[in-house]
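In structure tokens below, several structures.
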Structure P
Amino acid sequence: MKVLLADDHPLFREGVKPVLHKLDPDLELIEAVDYPSAFACMHALGEVDLALIDLYMPGMSGVDGVIRFRAAFPVTPLVVLSASELAEDIHRLLAAGALGYITKSSPSEVILGALRLVLAGGVYIPPSLLDHHHSEFDPTRSAPLTSRQIEVLRELVKGQSNKQIAGELEVTEGTVKIHLAAIFRILKVNNRTEAVLVAQKMGLHETA
């Protein structure tokens, strides 16, 4: 597994390394210290399995920097690591396509669990936002999903893996992950199981 870790604080990078190696003992870690070096690493590598980006680093301004990274590398699973716990920042980044937002105050087991969730195709949302997300969503109303997102959701209801969905729809697994991230944001759910439950309430059963 190849992971990009972009953070301008050496102590934090050193502290999170043991957590990352629990994902894969043979993990290859590429480090960047600001947005320019993060972009340079990505252009040089071509692709990584996961990108962990600090929200506030030199070179670009906060949320806009992450949004630009997401736009430049849309297939790369992106997780934001930040000391900020502002709901506005979190909402903007999830809406922009980040697959997770982990606060730096999180215990190592929470960080590890969040990264495993993202690598499995889910989206990690801080617990402080979950109640707010669920209270806003009414599954009896029509969700603004695209036709392709509905196709992906139907396959999800069948219990298909990302690889199986990609084969069925003739797209890449990376594209499936992007669609799932968008679906999770729109439905305001945190994982595949919750998405399936909402899909069933919407009438998107396996036989549909």
Structure Q
Amino acid sequence: MKSTFNIILLVLIVSLAGCRKGRHEFTIKGQINDSTFGQLLLNCQISLYEVEAGAADSILIDSFTSTDGTYSFTFERKRMEEYILYVNKTGYFPLAKHIPFGDLTTKEDNIYNYVTNAKSWVQLHFVNINPQPFDQLNFIKQAGKVDCAECCPTTEQYIINTPDTSIYCINDGNTTYSLVWYDPVNGVNGVESVVTVAFDTTELLVTY
């Protein structure tokens, strides 16, 4: 009887130790979606960093290549300011997602799903078919990717006395890029748009 009691006690101690250990760990998991092709982002590099309160630098927790676009990190619960999840794949817009410490729980898995797009480029090709010394073309982006480091401005732009010039802008793959343009000297205007092919450059021609 005493032997049985000791065995039960040992099992309880081990179980409690396991529970205590679990309460000291976070699990962050989820999936990265490829919006351009409507599937998970295969063969992407996923890294998780921790940032201490007031620190300028981040510390790598773990990093791996996800063949199927899913990820899972289990790590010690330490008092941090935040965690940063980085996702990178050649030809795609990178992700840097900040996860505050206060948003995480040890009671269950913390699920974070994210979306990225393939890169594409548009060649804004402006051709003045009858250039004059004071010609000017004004244009503004109507549709296209915004708020990225490589994005072209959303403000009004202009070209002065240039017979043939090109400007290259980045865009989400397989989506529309369009602009509104007008020639204040000759009083003509128009709207041009194209669907920019993923991983490639697509010409958007404006003749005036």
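Readers should treat all values here as calculations from the given coordinates under stated rules, not as data from a laboratory. Predicted model only: the values in this text are computed from it and were never measured. Cβ atoms are built from the backbone, for glycine too; each structure is taken alone.
Odds and ends about this structure:
- Of the structures P, Q, the one that 4.8 was derived from, the read-out being distance in nm of label points 7 Å out along Cα→Cβ at positions 49 and 161: Q
- Of the structures P, Q, the one that -16000 was derived from, the read-out being helix-only ellipticity at 222 nm (-39500 (n - 2.57) for each DSSP H run of 4 or more, over all residues; to 500): P
- Which of P, Q yields 16 [percent of Cα pairs over 32 Å apart, calculated]: P
- Distance in nm of label points 7 Å out along Cα→Cβ at positions 41 and 57 derived as 0.6 - corresponding label from P, Q: P
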